Every structure is written in structure tokens, then in C-alpha cells.
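Please go over the structures that come below.
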Structure 1
Amino acid sequence: MSTAAGLGTKGMPSDDRRHELLTVALRAFADRGFDAVSMASVATTAGVSKALVYQHFTSKDRLYGECLAAVGEPLLERLDREMADDARPFAVPANALRGIFETLGPDRTAWRIIHDPTAPETPLSREYRTRIADHALAGVRLFLGALGDTDEQDIDALAKIWTATTDAIMAWARAHPEESPEALTVRFSRLIDTVFSTGVPR
């Protein structure tokens, strides 16, 4: 119950409280997955009552959906820019990774919210996953096309490899919070260049 117009418990403005609850929930969903998080656990971590969490978010699904949008919207906007029509083929992998690292900043665990297998599938989650998959296909098609490979099966296979590789990269990045977005971009750009240049005379 509000203590005054526009104020939540302990005198915190309602909008600030809502933002705090979203931040707590986002971290919980990212760290533990949808199934392992409850409205009660979010309330306990935030130091408020469960009733107050329900006052701002009518269900756990609604809370997860808002966390998903908070991560997905800026990330997809950045990837849309990185994958614009004027993207240079051999710069695509590094640009995509830089976009992810810079958008998520130090909160790299948030990547897992989009790919949480325990979360309910919704139109929004399908949209984000589809757009990420489409970007992977477009990037690989551009990359392989510059090398003269237009085989659709090759493109599909490498796109799936790239998606799995990105998940592994994000797991490594989560385990190394001391690495800045730029340092991570340099490291993995170098490794990708090394892998794709295997067997090429230097």
C-alpha cells in the first residue's frame, strides 16, 4: 500500500521501486533460470513483501516478460545496426560481438534470459530468438559469400555453429568480469581470425 501519492514502501518513489524490482528479477532470472525464481524470492532479495512485487507485476510471467524486453530491445537494436546492408563481410563477427558486449556491459549473464530453456515461450521471446537467428544467417551468408561459398547447407551449418559459439563466448565472458567489452572484442576477434585462417600461408 502506498504511503503517499506516487510513493511506495519506505518512501521510495513507485517508479524507482519498480525499477529496483526489475533489476533484482533480471539478475535472478539470468543467474538461476525462470523455473528456479519465485515472486517470493524476488521480494526477499529486494527486501520487500511479496504483495508489493505483485502490486507492480501481476505474475511471474509478466515480470519475466519485462526483464526479457529490458535486455532484448537494446540488444536487437544494436545488432540491427551492426548487420545493416553496408556491413563489411569480414568485420561481421567482431562487430556482432562488440555490439553484444557493449550493450550488455558488465551484466553479461543477461544474455541467458533470451535463451532460457525453462522460460515460457511467448511471442516476444520467439521474436527475439528469431531475429538473432536471422542475424546469424545473414552474417554467415555475407561472410561465406565473400569467400565464394553460396551453398545454403553450408550457410545453415555455419550459422548454427556461430550461434553455439556465441553462447560459449558469453559463458567465458561471464566467468571473466574483469575483461572490458573492448578487451573481449579484441580477444575473440583474434581467435576467430586464427581459426578461419588455419592452413593459410602467412
Structure 2
Amino acid sequence: DILRFMDILEENYDEYLSHLFESSNKVIKRNTNVCYFDCTNFYFEKESEDEDVYDEITGELIKGLLKYGVSKEHRPNPIVQMGLFMDADGIPLSMCINPGSDNESLCAVPAEKKMLKMFENKDIIYCSDAGLGYNDTRLFNDFGGRKFVVTQSIKKLNSILKQAVFNDYDYRFSQDGKPASLETMKTFDRTLKE
């Protein structure tokens, strides 16, 4: 029964995630103001990767899921990549599964688009580590009127930017361009309405 259900789940995956979100929101209020995204990969005890196959009817290339890629465990086995969005309370919202040879950046924007359909007209703040702060992800959130926070290694910054991180260095609010100091940012209360 479980295996037969998997085909049905695949065909209705987005609708199923929306249903889970709406149903869980009735039980516990979901905090989607801040959404966290990260990718990981899974390796399999298999010596060879999955082959790509052409669909005989549509002529479409169906890429195999198990592919050689950069493994976090540095194993020489084929891997599968998974990206996951979580709400501010750590409850999963949306996910994507990609072949292990795909770049992580290909996962974030499509998964976020699916997630945004679930809560229409809601502002979110996209948060990720530096590895997922790709330009296309930043552009998608910036031009979409959303906000984003992406970490960056201080060690990799040039000396001028390193100084700016720890000193007041012309910080400004992105919304209105008003000056902001480090002290203001330390005491900022996001729950207050202007």
C-alpha cells in the first residue's frame, strides 16, 4: 500500500504540502515571518550512479536521482540532494529533492516559489548560510519585495569590510535609507510596529 501511495503522492506533492500547512496551522499557529533554508545530501551504499533515461512518449530527459556530487562526508558514493525550508519554530514547510550532481543553488528558488504559494501575500525573511546565498536567490527575494539574511564568513572579507562589521560604518535601513547604528541594531525590537 505504501509503495502504491508513492505514485499518488508524487503527482499531488504540492497540494499535499499545502494541505499539511493549512491543517497544521489550525492546530498550532505557524510562524512564517522568518523561513530558514538549508541543503544536505544523502549517500547510498551503491557503486554506480543512476542512468539518465529518455521518456519514449515525450522525448524528455529524466535525470537519474543518484548522481556523483560533492558529498559532505567526502564519500565516493552517489548522492541525492535535499533542500528544506523551515518556519521560525523549526517546523518543515517545503522541501525539494534533486540529483546529487546538481548545484545547491538550483534548489532554493523553486522550493521557495512552491512555499510562497501556500501563504499568499505574506512577507517572509529568507535566511540561509553563506553556501546558499547565491545571487539568483538574493535577486529573487530582493525583487520580490521580501527580505533576506545570508551569513558571510568574516575571515573571507577584505580589511575594510572587516572594520565595518564591528564599527558604525554607514549602516542604513534598506526600506527607507535612514541611518542605523550598531547600538540601534542591538536594541531593535522587531515586535514593535512603527
Structure 3
Amino acid sequence: MKIIAIGRNYAAHIAELNNESPSEPVIFMKPDTAVLRNNAPFYYPEFSKDIHYEVEILLKINREGKFIDEKFAHKYYDEVGIGIDFTARDIQTQCKEKGLPWEKAKGFNGSAPISNFYPKSDFDLANLDFSLEKNGETQQSGNTSLMLYTFDQIIAYVSQFFTLKKGDIIFSGTPAGVGPIVVGDTLEAYIEDKLLLEVEIK
């Protein structure tokens, strides 16, 4: 199982980090050791002083495919969930300044808490609200209608480079409102009004 993540897929988030708008989806990856399941706690690593949360809608791939045509992309996932892309922002900034890859800022152990997955038929995927609360206060609110690249466009694009396999997970991008965590925080992630993921920072 691999995790493929999409960066810069919401305009407001691009603006808040002063990044350039992409002309094609921005792809990075996380190893399977990044996954946190079952509301497991996140242990703040010693190598960073500035870990940020980024809430994202997840797609779970249900069959193998490559060079997928966009019109067929919907056949390659039938479940969605929600996750948090933890980012060591200080390390990411250092890597960017040196023109180096920034996987270590994104793919470290525990950096991908994920919820259970639910049938996509339960949701309007083109107009899906999702959000993240920190200590009971809303920090991020997004809607999939604001994505620069749709789920099907993402799958079609990614599959040109990487063969997708059953069980792979795609993080589809985060809206504005990202920010730091500290030990003692509790994060709660929602799709619509349903609490699907809770992570305690230790």
C-alpha cells in the first residue's frame, strides 16, 4: 500500500503559503509507515519544532490501473475517508530553500492519520464539506467544489506515472487554515457533520 498526496489543490491554501499556482497536480508520497489508524495518538517528533495539520479528503483505490482515462477514473475508487497530512513545516522550508526533496517533512512516522472509509455513494463528492477542529475550535473548512483538480482528474494524472493498486490511498489536498500543533492538542476531523477522526498530540 502506498500513499500518494496532492499539494496545492485549493487556491486559498496556495495563497496562505505564498506558493505558485500549479499548472498540473503537485504529487508527493508518504510511506506506509506514516499511517496512523484507529484514532491512535500522534507523538511529536524531536526533529521538528513546527508540525502543522492539514486536513484532506481521502480516496481508497479499489483496483489496479495505469494510464487511466479521466472518464473511467470513477471506477477505481468506491470509498472515501478523511485524514491529516502532518507536515514538519520548518524542515520543509529548509528543503525548499536548498532545492531539495521534502519527503522527510511529509513522510515521517505517524504523519498520515486516517479515518475508516465509507461508500462514496453516501456523499455528493462534487460538493462535499469537510473540516478540522483543534481543541474544539474550527481551524479548517473546505468543500470539494473548490478543488483545482477533481478526484477523477487526480486519479487520471497520477496513474500516468504510478500504477495504482488496490488499497492505495490518495490524499486530495488541503484547504486554507493550516497551522501548528503542540503536545496536549486534540484534533477532530469531520466529513459534513460526522466526526470520523480524532487524534491526540502527545
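Bear in mind that the values in this text are calculations on the coordinates, not laboratory data. Note that the coordinates shown come from a computational prediction; the quantities given were computed from them, not determined experimentally. Cβ atoms are built from the backbone, for glycine too; each structure is taken alone.
Tabulated data for the structure shown
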item	result
Test item: relative contact order in percent (Cα under 8 Å, 6 or more apart) calculated as 35, pick one of 1, 2, 3	3
Distance in nm of label points 7 Å out along Cα→Cβ at positions 72 and 184 derived as 2.0 - corresponding label from 1, 2, 3	1
For -9500 (helix-only ellipticity at 222 nm (-39500 (n - 2.57) for each DSSP H run of 4 or more, over all residues; to 500), calculated) the corresponding structure among 1, 2, 3	2
Comparison of 1, 2, 3 by Rg/Rh (Cα atoms, Kirkwood Rh) - largest value held by	1
